[in-house]
Structure formats: C-alpha cells, structure tokens
Structure P
Amino acid sequence: MDKVAVILIRSRVNVDVHIRDTLDKLNLTKRLTCVVYDKTPSIMGMIEKVKDYTTYGEIDEETLKLLQEKKSNSNKPHVFHLNPPKGGFERKGIKKPFSIGGALGYRGEKINDLIKRMI
C-alpha cells in the first residue's frame with residue numbers, strides 16, 4: 001500500500017471549524033507537523049479538504065525510515081514534528097499552491113525533498 005505524507009504549512013488560527021476538525025482528525029495540531037498514512041480514499045478525501053493549509057505527496061521508504069530515525073515520537077508513531085526547511089519554502093510563499101510555485105497542495109514525489117530539508 002502506498003503511503004502519503006501530509007505536512008501542515010499554515011497556522012490554524014482563524015480557520016473554519018470544519019477544516020479545523022479535519023486537521024484534528026489527521027493529527028495535524030501544530031504547524032510544521034508531518035503525518036504519514038496509508039493512501040486510502042477516506043484519507044485522501046480528508047487531505048483534499050485541507051489542501052489550502054497543507055502540502056502532501058507520496059513518501060518513499062528511504063525518507064520514511066529517515067523520519068522514524070530522526071524524529072520518532074513514541075506515543076504517536078506516525079506524527080513527526082519537523083524544523084522549517086533549509087533554504088525556505090518555495091519562491092511564492094505559503095499562500096499559493098505548489099502548481100504555480102508556492103508551497104501548498106499536492107506535490108507528488110517532491111514531498112521527499114521537502115521532508116529531507118526539514119529533518
């Protein structure tokens with residue numbers, strides 16, 4: 001089963017209550033928190049709902065192993081607290097989608113590069 005990594009990029013302050021509930025269900029309680037889930041239709045639906053506050057993509061085994069070694073949190077094994085990325089986020093900042101040069105939304109395999117810069 002493919003794994004998907006989701007990182008909360010933007011703050012939860014003044015966010016709609018329905019989106020905040022979805023973020024809670026995904027265990028995205030703090031900014032720069034990464035969670036890893038199996039890629040199921042229900043998880044993908046929740047991620048699609050919060051795409052304007054998060055970035056996500058398919059994580060590979062190597063990056064997942066690196067996350068578990070460096071940022072393991074024993075009480076919640078699939079939740080990782082990361083540092084800001086070395087070199088910063090993409091050029092257009094954290095309010096624009098990845099498809100036009102920002103940091104939000106779906107980024108596919110490129111999520112692995114971002115996670116490695118944040119470890």
Structure Q
Amino acid sequence: MIVKSELKFIRLKPTNVRQVMELIRNKDVLEAQAILASLNKRPKEYLVKILRSAVANAKVKGFKPEQLYVSKAVCDAGPSWKRFKAAAFGRAAPILKRTAHIRIELDLKSGE
C-alpha cells in the first residue's frame with residue numbers, strides 16, 4: 001500500500017457500492033477513472049471523489065498516476081439510521097437507512 005483514502009458515513013447501501021467497486025478493483029488508476037466516467041450509477045460520484053483524493057495523496061508522496069493501480073477497494077457497512085413509518089392498525093414499521101464506509105488503497109504496479 002502506497003497511499004490510501006477513506007470516505008465515511010456515505011448515505012448509500014454498501015451492497016450497491018460493492019457492485020461498482022468490483023469494476024475498478026485491481027485496475028490501473030487511469031483505467032479505473034475511465035470506467036467510472038462511463039458509468040451511470042449513484043455510487044460512481046463518491047468513488048470518483050475518493051479515487052481523486054488517493055491520487056492526490058500519491059502525488060504529494062512523489063508518485064505519478066501512471067505508476068499506480070487500485071490494489072484494495074473495500075466497502076464496509078456503517079451505522080444505520082433508524083426511522084419508522086405508519087403501518088396498518090396504528091402500528092409502526094421500521095425503516096433502516098443504511099450508510100457505508102469506503103476505503104481505496106493504491107499501490108505501485110509490479111513492473112515499476
């Protein structure tokens with residue numbers, strides 16, 4: 001791991017984020033950015049943001065984006081917001097609004 005970047009308490013379901021993360025895992029940074037640019041899914045916005053942050057962290061350490069690839073991309077479940085909606089016969093039905101924690105790690109390509 002050369003650099004990492006995290007984004008926490010995102011108002012998305014972790015399962016939806018993991019579907020998009022599968023597309024960029026173990027890809028070159030430039031290729032991952034191109035894949036995310038062509039997607040039409042909501043987690044894309046957050047993944048682009050966190051990938052840019054990781055690349056910026058790598059530039060501070062003296063690495064170029066061409067040298068890096070996405071070595072690890074993890075999405076864990078964060079705390080759920082508990083809400084209730086009205087149900088039949090005066091009852092309340094629970095609603096869980098899920099959150100996610102995203103972590104991306106970049107590493108050098110094996111040839112460099």
Structure R
Amino acid sequence: MTHFMKLSPEAFAAFKNGGKRVEMRLFDEKRQKIRAGDEIIFGCPQSGRIKVTVEGLKTFENFSALYACYSARELGYKEGDCPRPEDMNAYYSLSEQKKYGVLAIETGAPQEVL
C-alpha cells in the first residue's frame with residue numbers, strides 16, 4: 001500500500017540528505033493503517049516528493065519515550081542540535097498524544113519521485 005504525507009522543508013531535506021530515517025507521527029486512525037513493507041510518498045511543496053519504504057514501526061506512549069530510542073540524526077536533527085520531544089507539541093497537542101500514542105516509522109533510503 002502507498003501512503004501520502006506532507007513534510008516541512010527541513011524534514012524533507014533531512015530525509016533527502018540521508019540522515020533522517022525515522023518519521024514521527026501521531027498513532028491516529030490514518031497511521032494505524034501503515035504496515036512494514038508499505039511505501040510512503042512524502043511531499044513538500046517547495047522541494048518535491050520522495051518515496052521511502054517502511055522498514056519498521058514502533059509505538060510509544062509519548063514523544064519523550066520515542067526520542068529516547070533514536071539518535072538525533074535518525075530523527076532529522078542537524079549536527080549540534082539538541083533534540084527536544086517538546087518540539088512535536090507544535091504539531092500534536094498533548095491531549096492527542098495521550099489519546100492515540102505516537103508512532104516511529106522507520107524507513108529505508110529515500111528515492112526521488114518526479
């Protein structure tokens with residue numbers, strides 16, 4: 001199955017440049033349909049589209065627990081950045097996180113989609 005998701009320009013660049021390998025999302029109804037082996041096409045209006053294959057999925061109670069399992073680079077942070085689980089509160093409210101939990105989507109190397 002192929003899924004479509006949007007990325008910020010920063011997250012898109014981190015995937016495209018080969019560092020980011022884990023996409024973090026709310027484990028809502030849409031993301032509950034994702035399975036290992038599926039493909040995700042990430043779109044960014046300013047940068048284009050890339051395709052990745054889902055290699056693994058891990059659910060967590062919150063972003064703090066997720067961040068504890070991955071390196072800053074895997075999560076898309078730049079060298080010298082300080083990973084902060086609170087960064088994800090800009091995208092998902094604490095009540096949403098508590099209701100659904102959160103998901104780490106582990107991916108393979110990206111391929112550019114024209």
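Each value in this text was obtained by applying a stated rule to the coordinates, not by laboratory testing. What you are looking at is a predicted structure, and each value in this text was computed from that prediction instead of being measured. Cβ atoms are built from the backbone, for glycine too; each structure is taken alone.
For the reader, a short list of remarks on this structure follows.
- Entry that produces 4.9 once distance in nm of label points 7 Å out along Cα→Cβ at positions 72 and 88 is calculated, selected from P, Q, R: Q
- Read-out distance in nm of label points 7 Å out along Cα→Cβ at positions 16 and 104, computed value 1.8, structure in P, Q, R: Q
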